[in-house]
Each structure stands twice: as structure tokens, then as C-alpha cells.
Structure P
């Protein structure tokens with residue numbers, strides 16, 4: 001993927017939307033001092049370049065009863081099993097992220113559960129039941145201290 005050059009106006013637009021994606025375009029335009037049409041044009045250019053990967057609403061999982069965040073290192077018996085294991089992990093809704101990694105684990109996942117009992121059920125009945133999983137190593141997050149995107 002190639003890099004894109006963005007100017008100060010692009011950065012101001014992006015900062016405003018990264019802070020609150022629901023900020024009206026005309027409000028950003030007034031703050032920066034350019035037209036709303038110019039903002040839309042710049043945003044279209046940034047989306048087409050691949051810099052903006054989308055926008056989304058962020059749900060607070062605790063309000064739905066999900067309070068246990070865990071990271072699980074998964075050891076697979078053979079590297080060739082990675083694609084099939086990832087396919088099966090993708091079928092588990094509580095798996096939020098999945099990464100191929102260097103180091104000891106074949107795969108590293110981020111998982112969100114209602115509680116430790118829910119986590120234990122997923123580990124024993126779903127994750128460790130995947131063909132090729134030889135063992136897992138689980139780290140429970142006590143509290144997230146930093147959450148951010150890259151600074152512009």
C-alpha cells in the first residue's frame with residue numbers, strides 16, 4: 001500500500017471527525033473557513049485513497065453485560081492449520097480480533113465475554129475444540145488504560 005500526503009486542512013477535517021464522527025460537515029467547514037463542498041470533496045479523495053477505512057458507531061459492551069476482556073495466544077500443531085483455525089475463530093462472535101504473530105503463538109486473539117464463566121466455556125467448548133489447537137494461553141484484561149488511533 002502506498003502512502004498518501006495530506007495537508008493541514010485534511011488533518012483538521014480528520015481530527016474533527018476522529019474526535020466525533022457525527023460532527024456536521026458545515027460545522028467543520030465554518031471552523032476551518034472553507035466550504036462544505038470542499039470538505040466533501042476532500043473526504044471523497046481521502047476515502048478513495050484508502051486512508052479513511054470507514055466510520056462506525058461504537059457500542060459500550062458493558063451495557064450489554066460483557067465485562068471480561070481477554071487476550072488468548074493459540075498454539076497450533078501445524079502452521080498449515082492457520083487458515084482453517086482462523087475461519088473457525090471467525091465463527092465465534094465473541095472473538096473481536098485475530099492476528100497472526102511472531103513468537104510462540106500461531107494466532108493471538110482478543111475476546112469479549114460476559115464473565116469468567118463465559119470465557120471458560122468459550123475456551124473449553126469452542127476455541128480448544130478447533131482442530132489443530134494444541135493449547136492456549138489466556139490473559140484477562142483488568143482495565144483498559146489507553147485506547148486511541150494514530151495521531152495526525
Structure Q
């Protein structure tokens with residue numbers, strides 16, 4: 001078995017993402033355990049690609065922390081995204097694990113050698129970008145994020 005974290009030099013997981021058809025239902029399930037989540041809706045996001053095609057999207061998100069680990073609850077609203085595919089397959093719950101990396105493009109290139117394919121990509125600026133990696137043998141996606149670094153720690157969004 002390959003040690004993906006070691007080969008890709010990934011830091012500890014910083015986020016666990018869950019997808020549900022209705023954000024309110026997910027909040028009702030998780031707030032009694034983790035406390036209040038911050039709910040955000042950025043509206044339609046432009047510039048992302050999904051499976052090689054431009055794909056504007058809209059998601060509703062809710063974020064909370066348990067220690068340093070971010071919990072992200074996601075409701076798909078519109079557009080072609082991995083979240084829509086996940087729900088279309090009749091799935092809900094655990095969707096992705098996220099890792100902050102200093103050079104997203106370099107890690108993506110290295111991950112391809114391990115069978116991972118980038119399926120969703122959005123460069124919001126030269127410094128801020130993310131991608132979801134899919135591997136046929138894994139039911140959970142890997143999200144890589146690149147954000148400005150400060151003192152060895154990534155700045156929280």
C-alpha cells in the first residue's frame with residue numbers, strides 16, 4: 001500500500017468536507033455535536049473547470065472547527081461540480097479530505113503518478129487556488145488548497 005501523504009509530502013489534514021442535499025439538515029445533525037457553524041453563500045463563482053470544461057457553480061457552505069480541523073458542510077445549488085456528481089449517485093456525507101500545500105500545481109503533477117486525476121480546479125488568484133483529486137480506487141476525494149502562508153501556518157479563510 002502506498003503512503004500517499006508521505007510520497008506527496010502532505011501536512012496533516014486541515015478539513016473534512018461533507019455534502020448533503022439540504023444544508024439545514026446537515027446543520028441539524030452536526031451543530032449539537034460541534035456547536036454553531038458559520039454559513040456562507042458566495043453566489044455564483046466563475047472561472048472553475050470541472051472535468052476539463054469551464055463550469056460556473058454555486059454552493060452553500062457551513063464551517064466550524066474542532067481544534068485545528070475544519071468541518072465543512074456543503075449544499076450543491078447549481079453548476080457542474082464534484083458535489084453534484086456525488087449527490088446524483090445517491091450519496092451523502094463524507095466527500096473529501098483537504099490539505100494545504102505551498103505549490104498546488106507541483107503536488108498535482110506528482111499525484112498523477114499515483115493515479116490521481118484533477119477533476120475540479122479553480123485559480124482565484126496566483127496565490128489562492130484549489131483542486132479536487134479523484135482516484136478510481138478511492139471513494140473519498142482529496143482536495144488540495146494553496147493559500148498565502150504565514151509563519152508556516154496557512155491563513156484561515
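Read the figures in this text as sums done on the coordinates, not as results from a lab. From a predicted model like this one, the values you see are computed outputs, not experimental measurements. Cβ atoms are built from the backbone, for glycine too; each structure is taken alone.
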Exercise for the section: Looking at mean count of other Cβ atoms within 10 Å over residues 94-101, point out which structure of P, Q has the largest value. Expected result: Q
Fill in the blank from the handout: Working back from -9500 (helix-only ellipticity at 222 nm (-39500 (n - 2.57) for each DSSP H run of 4 or more, over all residues; to 500), computed), options P, Q, answer is structure P
Exercise for the section: State the single structure among P, Q that was used to calculate distance in nm of label points 7 Å out along Cα→Cβ at positions 14 and 70, giving 0.7. Expected result: Q
Fill in the blank from the handout: One of P, Q was used to calculate mean projected area of the Cα convex hull in nm², yielding 9.5; that structure is Q
Handout entry: Which of P, Q yields 0.45 [FRET efficiency 1/(1 + (r/R0)^6) of positions 46 and 78 (r between Cβ atoms, R0 = 41 Å, to 0.05), calculated]
Key = P
